[in-house]
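Listed after this line are the structures, all set down as structure tokens.
The numbers here are math on the coordinates, done by the rules we state, and not lab data. Only a predicted model underlies this, so the values are computations on that prediction, with no experimental measurement involved. Cβ atoms are built from the backbone, for glycine too; each structure is taken alone.
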Structure 1
Amino acid sequence: MENYVVSARKYRPQTFEDVVGQASITKTLDNAISSNHLAQAFLFTGPRGVGKTTCARILAKKINTSEDHEGDDDFSFNIFELDAASNNSVDDIRHLIDQVRIPPQVGNYRVYIIDEVHMLSASAFNAFLKTLEEPPPHAIFILATTEKHKILPTILSRCQIFDFKRIEIPDIIQQLEEIGKQEKVKAEHDALHIIAQKADGAMRDALSIYDQIVSFCGNDIKYQDVIENLNVLDYDYYFRITDAIHKNDIPQSLLIFNEVLDKGFDGHNFISGLSEHFRNLLVCKNPETLELLLVGENIKDKYRQQAELLTGEELLFALRITSKCDIQFKASKNQRLLVEITLMQLCSITEAVEKKSPVN
């Protein structure tokens, strides 16, 4: 039986061109190598799963590749990776400093990648400071962290800092579609959109979720299967609730909320999603803000249609009501009743707006 390799490892970028969503950083690093303006210390910072360690490995390999040393050469002895989460003592850094003195046997540089560098102790940072300030010409340090604010300013001042951003939803979807073609997996666009949203800007998380969905669905990924597997509340509930609000139908809105609870969803999760739904409807009111609607194409059409049912003033009023419920939810002794009262207020929104009733 062939060993299974998860997508995050199987499709890990091997060149700067393959890195998703970090074009400005990869271009800068590529130009620095080409023009021989390479710093000796880098700090890669940003959220998890956005390509910090991947870019560090690509950089380490590329600076050791030349006409004399082709990409087939083994540079693994030139690249040292240290996980500062578990190797954060002064002794660990002293051992690293001892290694730095040794020049490379193959290639041009020895590259030291220190992941989760913010986990180093204060004394370890101080022990590392002098070496980082005046490293030997053959040594390059790449520090990676998700929490730049925890790193000493003296360390930051000695590094060239690259801030990695969260990967945008369209970029994640495009990458998943490319992988789907290679793996012969069909997927609905709205299904991939949910996966990308759930990943929260992290490509690694998106690939992990994608593998999970493929295990559940096989080679044909449907929107309904994705929301069921990821336990995501379907947009349809919010569209139905909004229709009930438009018709001032209190009983129907309460029945829909009961359906949501029966599905095992939390009331707080529901009210938070309803606020976002009103926000999305409000964005549809103006063509200039339509690009802020981060949903799949089929869902976009539904939003455009429903946005015509309520006025901008009514939607703003609805947002105030749901925001008030969101704030009060944790302190409430009867949370279900709080949400039901909120739905009753929303179903009376037309009359409230006409009277300009304040929401305290």
Structure 2
Amino acid sequence: MSIVKSTLAALAVTGLLTGVALAETTKLRIQTHYAPETVSGKLAADFIDDVQVMSNGEIEIEMFYASSVVKSVETFDAAATGILDCDMTGGGYQTGKNPAFQFVGDIMGGYDTPYQQLSWLYHGDGFAAADNLYGKYGMKLVGWWVYGQESLTSTKPIAGPADLKDWKFRSPPGLETEIFANLGAKPIVMDFTEIFTALETGIIDGADASGIANNVGLGLYDLGKHTNYPGFHSMPSDHLACNKAKWDAMPEHHRRIMDTAMQKLALQTALTFEVKNAEAVASLPAKGVTIYNWSSEDRASFRAAAQKAWDGWAAKTPEADALVKSHRAYLKQLGLIAE
């Protein structure tokens, strides 16, 4: 009996006894451009909690908010090179690498709702095409979280396309600068974290930052007393993308937990912003903010201009062409475009 006990004890110590094996651990350093007090920042914190609880602590996440390690546009490369492990900003920041990232980051003038955009990823063959693009740069796309159409912030009225004439505003890089410039505006590309100071000092007249609820959280309407709602011009797909070598080294059950938590984050983001945006819209007039609802004709003119610009971008690289064709086919399937 003593020999049996000794053998069992030895097996337990070495982790060879079934059920006693040491748990595998994964540690991830992730950066997001969102501040922790914004709606998206709080949703990101919920995502971390879900992952850590579902993994029973096997997955540990250190989140860096408000692009505190590197600039927002540099997050992708920081993850790809191992400075970070994952990027929780958006593909639209990487259009300088390949114009195709525009069509996994901010399609512009495409889908009406986050649910439609997410359905392209999961049911319109979008995930394979997008992940193939990420893989060319040493990254793995894990998922999207889409909060819906963005609202502009402005220190001047923005009641319609005519008000865009000579309007200086913060723009993310990519297709948006081209579309707005063609409409007479003067887009200035700057980092997400620089918006408040640029508005405060008058460097810009307005900003394309985020959805109306996030704009409230950022304090932008303390400076810009004009906005638009519902949005029409931009619906970014924020992503979680991880260093591919790091991802491939993770146990399968850890990868499955991350995927499941991202899909929950996607749903909760879309649902939460429907509520939070409505609350923001109701509260802003009392704070002296004027909200403009562009006419259907004005919205249509912007969408037409945006979709026309897709063709020029599709011609830039094979990957961009493939993604534009995929979106057009799916938008036609949904009845959102006729051609």
Structure 3
Amino acid sequence: MVTYLNRRRRPRKGHGTSNGGGRQSFGALDLGTNNCRLLVATPSEVGGFRVTDAFSRIVRLGEGLARTGELSEAAMTRTIEALQICADKMERGCVVKTRNVATEACRQARNCEDFIERAKAETGLNVETITTAEEVRLVLRGCLPLLEDVRPHALIFDIGGGSTEVLWLSLENGDPEILGWVSMPHGVVTVSERFEAGTMSVADYQGVIEEMQSYLGPFCARHNIAEAVASGAVQMLGTSGTVTTLSGVKQKLQRYNRAAVDGAYLPFDAIERISARLRDMDCDDRAAHPCIGRERADLVVAGCALLEAICHRWPVGQLRVADRGLREGILCELMGVANDVRLGASVGGGA
């Protein structure tokens, strides 16, 4: 659902119906189980778009959802506060067209509609809960520029707060096509809530990896992915806070730098080494790392377990890191950027 914004307040001085450069602004808001994230952008003269404003806040909308089946009052209040900031940013940026989507937490929660109505009443934003299939399609569209044409197949994964999705993709003849995808009810929030204060023993860690294999194994067999990996025909790309965090740790960044992370390569041996080190730290030590921080300190080990499960199943050797995905896919569509994705017959319900 695309929204054409009607501003509730008179534009501030210096703000008209477009940005200062005369180009229309577009907005893309991604409300996940853990994060609320916004991009505001204008079309680029050379294709694509230029980001003019951005916002990201960990809101933990899905906190306690696995236990109660509902979004908690505290989580909804935190999230609406973040949504208000997004609404203000879109107004200041004179956004004329936006798409605001919610994913796994809202798909699962019994009180999702009440939350959506409250968010509309308090912030003026229309938020739509999209299907997993639509989320998969948009993530792929946003990540396409990072895929290479040297291998005919790709595995793309997105480790979220409430779920993890893996896509199997054909790139033959330069015509991207999703051959199948699988969504698993394991995300960094849902897994970490099972363990106290973000601690996870080696046995617990291996248990999570084994749980993931019950989903990954049948998916792999159904599409003969292992054979393609063994022949060297597969590239892997990961889009999630887990892989961007590990990339920052590997590069020893003193503060997170998207330009250094987006498009970087992360070898599997580095993933295993860094994951073991983070698992052995206590929560305070992880929080002190400049690429992790307090808000992610209790989540990152769960993300490492989910990531290692994927790496163990498909030993490609390295993955490319994407600090992009759903929001970029939305912006491409709003602006009509030519990043076409052909959907295989299995996409509607996963495979």
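Quick notes on this structure:
- Comparison of 1, 2, 3 - label where distance in nm of label points 7 Å out along Cα→Cβ at positions 205 and 221 is highest: 3
- Label whose coordinates, when helix-only ellipticity at 222 nm (-39500 (n - 2.57) for each DSSP H run of 4 or more, over all residues; to 500) is calculated, return -16500 (choices 1, 2, 3): 1
- Computed 5, 25, 32, 21, 8, 3, 3, 1, 0, 0 for P(r) over Cα pairs in 10 Å bins from 0, in percent - originating structure among 1, 2, 3: 2
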